[in-house]
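Visitor: Alright, structures below, take your time with them.
Bear in mind that the values in this text are calculations on the coordinates, not laboratory data. Predicted model only: the values in this text are computed from it and were never measured. Cβ atoms are built from the backbone, for glycine too; each structure is taken alone.
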Structure P
Amino acid sequence: MPISAIEFEKQLVQYASPTLAKLKTGNLFNIDSSFEQLDECIEYYNGLLNEKGIFLYLITYENRSMIYIYQKEKLLNLLNNHKMKSFFKRYNYSCTSLESLIIDLQKRMTLDHFPHEIGIFLGYPLTDVLSFIEGKKHLYIGYWKVYSHVNNCKHTFEKYNKCTNEMKKRFVSGERLEQLCQNI
């Protein structure tokens with residue numbers, strides 16, 4: 001285990017609990033480029049989480065580093081969905097593999113710091129992503145701007161908050177990621 005693993009774990013719990021608990025397709029968070037042993041931490045936690053279908057990917061562009069943590073199965077389902085594939089192709093994603101999809105996302109982030117389609121990678125509903133792109137008026141703001149199905153989204157946001165609060169509480173009380181993700 002890398003020396004800085006506990007600090008890295010703390011950030012995973014803080015910013016990615018819903019993905020770690022398999023409630024959400026993915027999370028994305030900034031990480032300090034000077035974070036000690038970042039590559040080792042990513043490798044270590046991929047070794048721990050990949051068997052559970054959860055993967056970490058370092059996205060770098062300009063002077064920024066971000067961790068994209070995702071559920072492989074949910075992302076594959078998006079890639080294999082005809083509507084999603086058409087959506088991705090509008091933004092020049094190759095859609096040939098999961099890896100190419102993520103590499104294309106990194107390229108798009110280089111061109112447009114936070115491309116609108118990133119919401120799909122994070123599990124936002126396509127209708128909300130499209131409405132955002134079209135500049136429609138949102139009805140609610142939670143983890144994303146909501147344009148339809150407000151009550152369903154509020155319920156989802158509550159689940160995400162409850163999950164994050166519970167995992168943070170358990171982490172602070174001494175449980176490590178292996179224990180937090182034991183039953184997923």
Structure Q
Amino acid sequence: MAGPAPQLISVSPAQLALLERLLRQQSCPQALVRRAKIILAAAAGQRNEAIARQLDCSPTTVRLWRSRWAAAEAVLAAAEAEQHHLTAAIATVLADAPRSGAPDTFTAEQIVQILNLACTPPPDANRPVSAWTARELADEAVKRKLVSASSPRSVGRFLKASPAQAASFPLLAERQDPNG
């Protein structure tokens with residue numbers, strides 16, 4: 001076939017055994033299975049295009065995983081001293097790369113301030129309710145300029161994820177003594 005020769009990779013017997021064990025697992029994610037198959041085929045000397053056709057993926061995908069394995073060969077070789085280190089190293093090499101995602105909308109400090117607000121009685125904030133609702137908390141947080149904008153759903157997620165989740169909104173609002 002025309003084109004440059006693919007990047008050479010090597011797989012030690014211990015790595016080969018772990019990759020083949022991955023393929024036999026019933027609960028192994030299919031993305032991980034495909035990546036293991038790519039590495040095994042590449043180590044056997046197959047070209048990228050042939051591997052891509054065989055596994056129904058693009059040659060770019062094969063090149064990506066071949067190059068990731070090649071870049072990690074030193075780490076994988078060093079991890080071979082202990083089985084669990086090698087397993088972890090292979091899992092790291094075959095894992096998805098971290099994705100940037102959207103930046104956080106709220107800082108940790110803003111979340112803590114909203115949670116602190118939830119622990120104060122609504123009448124102390126001149127709110128005409130006896131218990132905080134997510135809508136009331138969101139509105140009060142914007143009013144106090146803790147955040148520029150907030151939705152009741154976001155406030156609800158903060159409350160649900162906080163240690164105060166064991167308490168309900170009415171219990172938070174009924175707490176009169178700030179020391180107790």
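Visitor: Using FRET efficiency 1/(1 + (r/R0)^6) of positions 97 and 121 (r between Cβ atoms, R0 = 25 Å, to 0.05) as the calculated read-out, with 0.00 as its value, let me know the right label among P, Q.
Guide: That value comes from structure Q.
Visitor: If you don't mind, another one. Assign the value 0.70, calculated as FRET efficiency 1/(1 + (r/R0)^6) of positions 9 and 129 (r between Cβ atoms, R0 = 35 Å, to 0.05), to the correct structure from P, Q.
Guide: For FRET efficiency 1/(1 + (r/R0)^6) of positions 9 and 129 (r between Cβ atoms, R0 = 35 Å, to 0.05), the value 0.70 is produced by structure P.
Visitor: Tell me which of P, Q gives 17 when you compute relative contact order in percent (Cα under 8 Å, 6 or more apart).
Guide: Traced to structure Q.
Visitor: Now for a different question. Suppose you compute mean count of other Cβ atoms within 10 Å over residues 33-40 for every structure in P, Q: which one lands on 12.9?
Guide: The read-out comes from structure P.
Visitor: Figure out for me which of the structures P, Q the number 17.8 belongs to, where mean count of other Cβ atoms within 10 Å over residues 25-32 was derived from the coordinates.
Guide: The correct label is P.
Visitor: To continue, here is another question. For which of the structures P, Q does the calculation of mean projected area of the Cα convex hull in nm², for residues 17-88 alone return 5.6?
Guide: P
Visitor: Out of P, Q, which one gives 1.7 for distance in nm of label points 7 Å out along Cα→Cβ at positions 57 and 81 as computed from the coordinates?
Guide: P
Visitor: I've got another one for you. Of the structures labelled P, Q, which one yields -0.41, -0.70, -0.94, -1.31 when log10 I(q)/I(0) by the Debye sum over Cα atoms at q = 0.10, 0.13, 0.15, 0.18 Å⁻¹ is computed from its coordinates?
Guide: Label of the originating structure: P.
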